[in-house]
Every structure is written in structure tokens, then in C-alpha cells.
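Participant: Each structure below appears as C-alpha cells.
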Structure I
Amino acid sequence: MSQTEGARVFREAWIAGVHRHFSGEPKPGYVTPWDGTPQWEREAAGSVYTQVRQFVEVSGGSAARLSREQKSRFVALCWTAQMFKHFEDPKPGYVADWPDLPSWQQETDADIFEAIEKEPG
């Protein structure tokens, strides 16, 4: 799968997770469709997709044994690294440590990992 296709998988899983876990009406930017997603965010999503995909592959299938929290932490950490790559001085919310993320975002990050995990290698 190309990085662009992977980025779309990431974005679709993000949007589905926001709809599933966010209480109330999410900010429009949280659920912006792919065509309206900024280029930096597309690139970051593609990079995180690739990192998760490689992690799943090198684990030889053992990543499936990780807890949802561990899966979520991995996605969040990969995303944070991308924020530092794309922004000189990122917003604090973009680089918050996992325990400081809202629970809806933690759950959505776990959903993203699991969506990528299900993709054919």
C-alpha cells in the first residue's frame, strides 16, 4: 500500500474514532474529509501509518497481543514526533503526553492502530 493510501486509512480511522468516542459535537477540523485535510496532516498520517504497519510486521503478529492502551500510546508517540517534524513550535495539545490526552483521543488512537493492524501487509 502506498503512503498516501495508508494516510487515508489513518484519516478514515481517525474520523470514525472521533464519531465513536467524542462526546458531543466534534470540532469541524476533527472530522474534515480527506480532500479538505491539510498537506502537513496528510504527510503526518502517512508517516504514522507506515510506522505502525512496520511495527506490526516486525512483531511477527505479536503486536496483536498488546493492550489497547499500548496500541494507543504507540500511535500517540508516533504522532507527536510528526508534530515536532512539521512545526517548529507546535501547539501544546499537538504534543501532549499520552496520559494528558482526553480519553476520546486515547481510544481513537487505539482504533487507528487496530485499523492499520487489520490492513493486509
Structure II
Amino acid sequence: MDIIFLHKVRARTLIGWYDWERVAPQVVELDLEIGLPSTRACTSDNLTDTIDYDKVVSDIRRILEEKHFLLLEALADHIAQVIMSDFSSPWTRVSVTKLGILHEVGRVGVTIERGTRV
């Protein structure tokens, strides 16, 4: 399977279980691995035969501005479902990280995989 990856994508969103976390938007960092539905782009050299990663990032940033989550797990799953449904990816791995949210902890996060990797 061919995979597009996007690392250290930053976006702002309201997220958190605790009230103090939802006072203002936080920056989250995303690492995405997106399985391509085919290998056509390798021979065609045409953007229409692959997943437009600029559109993936734009769509995710828009979603995170509009929709808010309590848990990183729910946020990661929502992003995975969008990638698979809107971009026809058969498989994706999504990591979501909160930066500096806990005292003396640089990063906390979650990684999920959805779909079938072939």
C-alpha cells in the first residue's frame, strides 16, 4: 500500500474533559498516515489520481474550528472517518497530540488506526 504522510500538522480547537481546558482553543498537533486507494498516480503523475494533501489539511483545520471534542480519542476517530469517507482512503493512522497541557509533560496524545491496510 502506498501511503501519504503529514507530520506535525498544527490546528486550533476546543478540546478537553475539564472545564479549564475548554476556556480557549488549544493547539493540537496531528501526524497522519493515509493509505492511497490506488497506485495510479505513480504512473500518471496526475494529482487527480491521488489524495490532495493540501485539501486534507484544509478540511481538517476547518472541521476542528467548527467541531469540539472532549477526548483526543473522539477527535482522532472523527478525523480518521473523514479521511476514509471524503478521500476514499482504505486505511489511515491518526495521532493527535496536546502540547504542554500537563505540568512537566511536553506532549500527551493518542494514536488510532482505522480501515484495512493491504
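Participant: Say we calculate relative contact order in percent (Cα under 8 Å, 6 or more apart) for every structure; which of I, II gives the highest result?
Facilitator: Largest calculated value belongs to I.
Participant: Then there is this: One of I, II was used to compute distance in nm of label points 7 Å out along Cα→Cβ at positions 10 and 34, and the answer was 1.4. Which one was it? Please list the in-between numbers first.
Facilitator: Details: I: 1.4; II: 2.1.
This figure was derived from I.
Participant: Ranked by mean count of other Cβ atoms within 10 Å over residues 58-65, which of I, II sits at the highest value?
Facilitator: Working: I: 10.8; II: 15.8.
Once mean count of other Cβ atoms within 10 Å over residues 58-65 is tallied for I, II, the winner is II.
Participant: For mean count of other Cβ atoms within 10 Å over residues 42-49, which of the structures I, II scores highest? Before the final figure, lay out each step's value.
Facilitator: Working: I: 22.2; II: 10.5.
Largest one: structure I.
Participant: Could you tell me which structure in I, II was used to calculate helix-only ellipticity at 222 nm (-39500 (n - 2.57) for each DSSP H run of 4 or more, over all residues; to 500) as -21000?
Facilitator: On the way: I: -21000; II: -9000.
Among I, II, the structure yielding -21000 for helix-only ellipticity at 222 nm (-39500 (n - 2.57) for each DSSP H run of 4 or more, over all residues; to 500) is I.
Participant: Also: For mean count of other Cβ atoms within 10 Å over residues 26-33, find whichever of I, II sits highest and give me its label.
Facilitator: Details: I: 12.1; II: 18.5.
Evaluating mean count of other Cβ atoms within 10 Å over residues 26-33 on every structure, the highest lands on II.
Participant: Can you tell which of I, II yields 3.0 when distance in nm of label points 7 Å out along Cα→Cβ at positions 66 and 90 is derived from it? Before the final figure, lay out the partial values.
Facilitator: Values: I: 1.7; II: 3.0.
Computed on structure II.
Participant: Ranked by volume of the Cα convex hull per residue in Å³, which of I, II sits at the highest value? The partial results should precede the final answer.
Facilitator: Numbers: I: 100; II: 92.
Biggest value here belongs to I.
Participant: Have a look at I, II and say which one yields 1.8 for distance in nm of label points 7 Å out along Cα→Cβ at positions 18 and 74, as calculated. Walk me through the numbers before you get to the answer.
Facilitator: Details: I: 2.4; II: 1.8.
Working through the options, I get structure II.
All of the numbers you see were taken from the coordinates with simple rules; none came from a lab. What you are looking at is a predicted structure, and each value in this text was computed from that prediction instead of being measured. Cβ atoms are built from the backbone, for glycine too; each structure is taken alone.
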